[in-house]
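Scrolling down, you'll hit the structures one after another.
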Structure I
Amino acid sequence: MIPAEIATQVLTEMPAALRRPVVTDWSRANKRGLPVDCFLEGPCPDHAGNLYVTDIPHGRIFRISPGGDWTLLAEYDGEPNGLALHPDGDRLAIADYKQGILSLDLATGAVSPLLTRRNSERFKGPNDLVFARDGTLYFTDQGQSGLHDPTGRVYRLRPDGRLDLLLSNGPSPNGLALSADEEVLFVAMTRDNAVWRLPLLPDGSTSKVGRFAAFHGTSGPDGMAMDGKGHLLVAHASLACVFVLSEQGEVLARIRSCRGRTVTNLLVTGDGRVLITESESGSVLWAAWPASDAG
């Protein structure tokens, strides 16, 4: 089967006045010390139709209105990556590489700690997160792990505050997606260039973890999302596309970037579209996807 090829268009891009072409701690570690004016990630909607994105190297979170206006909602000493809307709809959870798991009040823009340490120990570097319907939060603790150091972790934070370690041998755990019945957690393992499948058992554990899909390239899978028909959409951070996978991990389609190659994350909307962050150019792309209803 030949995968379908789907084109993208630019929805919006960071205005020049908001860009900061300076060297940061993040650019020293990730971009060989070159100035980086922005690096967008974590696209997340609210119930009013606004879109939120993070700017990792500059510790910023922006709100983009349905009309395309950019507003700086929060700026702080951190490196925010993934965002997830809490089921109550009035706050976002932030996976912050420097500070742990944080909470953002959408009304005020105030950022506060949610979970910054485990047993008095700082996290390696949280990357992404996803809420279950009951408020359970799954998040990845990626750090600088990889095939040379497969010590990345996947956690579950229950609504009552209990924290479960689901996986501790991940080579760069990154994006997350839950199956529609919330019985399976998919984890993008960037440095393994693969997506792992974690069954979530009734007793709270996981077993028979396996590789669901494998890719190639200099980077690997990043953010992910499920559509309303059970397809897993996987952003690949060096192959300039989003892969659409069947329930058996087969590639059904490629949604191609019309800008750069650094396709880092995506959002499945309920109006027949997929929104995608292309981080190097500071752009949000969109494409039509007929099964994009989030269910």
Structure II
Amino acid sequence: MASLKELKGRINSVKSTQKITKAKQMVAAAKLRRAQAAAEAARPYAERLAGVMGSLAGKVSGDSAPLLLRGTGSDQRHLLVVVNTDKGLCGGLNANIVKAAKAKARDLIAKGKKVEFYLVGRKGRAPIKRDYSDSIAKHFDTSDMRNPSFTEAEAIAEDLVEMFEGGKFDVAHLVYPIFKSALAQDPTVVQLLPVPSDAGNGTAAAGGDAVVEYEPDEEAILAELLPRYVRTQLFGALLEREASEQGASMTAMDNATRNAGDLINKLTIQYNRSRQAAITTELIEIIAGAEAL
């Protein structure tokens, strides 16, 4: 049985930990409001752009379509762009993202495809490296930025487009979490490159059912919009990741704070019982000594 001094030290240690988790919970809650607002504000633009892309993509085909739309003509080499967080203490968020990425990789490999990983964010790298150490194409750190910025998305997009145009891969898939609430962040896998022709599926196309004439032609507009679409998708993924990270962190720190409180109560009861037992033992010894006299 632990001594009274050891129990007192454990109680003080857990109380210190509880203060830290409570503070981190409050910080995450404050950041969550901004991150959630940013993620939700970016969704309408991305959906509308996808609708325009879908409308334009349906009007071009064959060799006249830009490379980012028509693809390389093969689907043998796949690149998984996995968007993880740069910081921990956010529950099972990164583990769920890695799980979705590995499931997609196993599915592609089972079909005879070659798979590589493009890892965004520091967390989640270790478990992927353990299973696919020879398939890591590149890392991209976002730690230098306090909040996700469009500059980061542009840098990632330019890198991916350059790799795609250089023939490094045939198809790129984006793996990232979608923020639902502080309790739910759903990992999702979407095709990023080549841009799917049904990118605007389920989104109202520009002009609805009206006949639209484009100036300049569709190919020229697509050549300009396709890179912007890729950047927008990546920026949206970074915003969703930030909101998911803060929501998961707030929930995890709340659970940790409550667990620390439960542990403090248990240790306090154990301390009081041990202290009472020690006092009782001392009284018995005193009474026994008095009777012996």
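Just so you know, all these numbers are worked out from the coordinates, no wet-lab data involved. This one's a predicted model, so the numbers in the text were calculated from it and none came from an experiment.
For this structure, a couple of remarks:
- Among I, II, structure where relative contact order in percent (Cα under 8 Å, 6 or more apart) as derived comes to 15: I
- Among candidates I, II, the computation of P(r) over Cα pairs in 5 Å bins from 0, in percent, for residues 85-164 alone that gave 3, 13, 22, 23, 21, 13, 4, 1, 0 used structure II.
- Structures I, II, by Kirkwood radius over Cα pairs in Å, for residues 29-132 alone: label with the highest value: II
- Structure from which -0.29, -1.36 was derived, log10 I(q)/I(0) by the Debye sum over Cα atoms at q = 0.08, 0.16 Å⁻¹, options I, II: I
- Among I, II, structure where helix-only ellipticity at 222 nm (-39500 (n - 2.57) for each DSSP H run of 4 or more, over all residues; to 500) as derived comes to -21500: II
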